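Right after this note come the structures.
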Structure I
């Protein structure tokens, strides 16, 4: 090996070592819990109900190019509301949702979601997200698409997610587990529309 070849090889080797030890700068931003929330909607044979549940805390992680890389959030289950009923009827439904028939909020006050994988969908701010959702100490992997936009100097992440409640041991009124429920049947799948607001 001549001197020029040896010199070129040495430069290439140094460059490779440098790349190997180069770390990508990541930014972690806290979720604004005063502006972030989840809209839930559940269905039954005779109709549907919807309301909100608030975010307790959370963060989103981005690389130096501004691409989403990870994050997660905790859900304050005690904050559940029902927005399509009023007064006593709303209170009764919320109380039932918080009871052991459904989410057992006294024992399980927090639900949790942690991102395990993020894949770009090819357009700025659009991602496929994979993560672990924990409800009542049961953890299941879920997948959904999210869009992150910039509004008023903040990042806003929106996602629509469909969850099968029976997988998390929430089976009250489920036709999958109980017979002869008739028009009292409550469908297993419910919808979550997540709205996370974080600093830019």
Structure II
């Protein structure tokens, strides 16, 4: 699959792009989590829909492991699948790939979702999207924890990409800019638990 850039047309005065990271091999899970079905739907389809329903456009899904099979099974609709050829190096490369794909879009910010968190809801996405601005930096809060979704204003994209190395995403950048980071409570509308191992293995 070749690199595909999302369409530029903005849906409103401050468009926010959705960025679904779905490139991992899911070794501990037993296969790519993007291909896992919950309630009859692929997790990647669910994540794309949550981003869309939360107000994101365009929506980009970064694929890696089993990209060809995901493309055969997924129903992306108007979302844009983008392949990360370096997916095996870790999540950082998928984040960089996604931000690069959005370079020519009109988005003022990117809302990052991980494919293996089916408890994230459109309402949680909306709460962060409401803060969108080129200098915005925000993440969801779950009690004392901070997690996804994460909102990255466009002005932060170069810095995030520089520090997203190996199996880490935006966290090094967020730690470095903690003073300007907004935490949005989402524990009343979402759950950021990730699918680490299959239900049978988890007991």
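Quick one: relative contact order in percent (Cα under 8 Å, 6 or more apart) came out at 21 when computed from one of I, II, so which one is it? Of the structures listed, the value fits I. Sorting I, II by mean count of other Cβ atoms within 10 Å over residues 47-54 from high to low puts II first, with the largest value.
A value of 20, 17, 10 for semi-axes √(5λ) of the Cα gyration tensor in Å, for residues 87-150 alone, calculated from one of I, II, originates in structure II. Could you figure out which one of I, II the value -0.68, -1.15 for log10 I(q)/I(0) by the Debye sum over Cα atoms at q = 0.12, 0.17 Å⁻¹ was computed from? Answer for the origin of the read-out: I. When helix-only ellipticity at 222 nm (-39500 (n - 2.57) for each DSSP H run of 4 or more, over all residues; to 500) is computed for each of I, II, the one that comes out at -7000 is II.
No value in this document is a laboratory result; all are computed from the given coordinates. Predicted model, so just to flag it, every value in this text is computed and none were measured. Cβ atoms are built from the backbone, for glycine too; each structure is taken alone.
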